[in-house]
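Each structure below is given as structure tokens.
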Structure 1
Amino acid sequence: MPKRLATMASTLAQDISVDSDEIVAAIDYMDMKLRGAEADNKPVPFVAFRTRTILTAALKLRREAEISM
């Protein structure tokens, strides 16, 4: 993962104002956007892919650190 994305994920993982359930919901939404593009045979939205990557990494960091907010 590029350093900038890793930094963004780390920052999000440590942000106590964002609940882990909110991150999971956002990941689900990004997955829905990506599946929708695939089903419609459209290009994958890069922003959705990048956002899902950051959110997934942040959630993984939280789980590894056992931070549940």
Structure 2
Amino acid sequence: MLEEIIKFQTLLVEYFNDVNNAEDMAYYDRKIRQHLDKGSAFTSFKRWIVLGNERLKQTFEKYFN
């Protein structure tokens, strides 16, 4: 479980990296959406991470299905 959560958190950090171009942003967005899908492992924990941060919530809550 820990590895899965660390992967997700790494994607979140990379998403907000200032040096990302549009292609990078699309890649991270797609990966984060996959992690937030209800079929993904430990989705509840990942959504809890998103809901616990206003910036993440504003950006990614729309992907909760």
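Just so it is clear, none of the values below were taken in a lab; they were calculated from the coordinates. Here the structure is a predicted model, which means the values were calculated and not measured. Cβ atoms are built from the backbone, for glycine too; each structure is taken alone.
Observations
- The maximum of distance in nm of label points 7 Å out along Cα→Cβ at positions 28 and 44 over structures 1, 2, that is, the highest value, falls on 2.
- Each of the structures 1, 2 was assessed by mean count of other Cβ atoms within 10 Å over residues 20-27; the largest value belongs to 1.
- Computed -25500 for helix-only ellipticity at 222 nm (-39500 (n - 2.57) for each DSSP H run of 4 or more, over all residues; to 500) - originating structure among 1, 2: 1
- Structure with the greatest value (metric distance in nm of label points 7 Å out along Cα→Cβ at positions 4 and 36, set 1, 2): 1
- With relative contact order in percent (Cα under 8 Å, 6 or more apart) derived as 30, matching label from 1, 2: 2
- Given 1.03 for Cα Rg over 2.2 N^0.38 Å, calculated: source structure among 1, 2: 2
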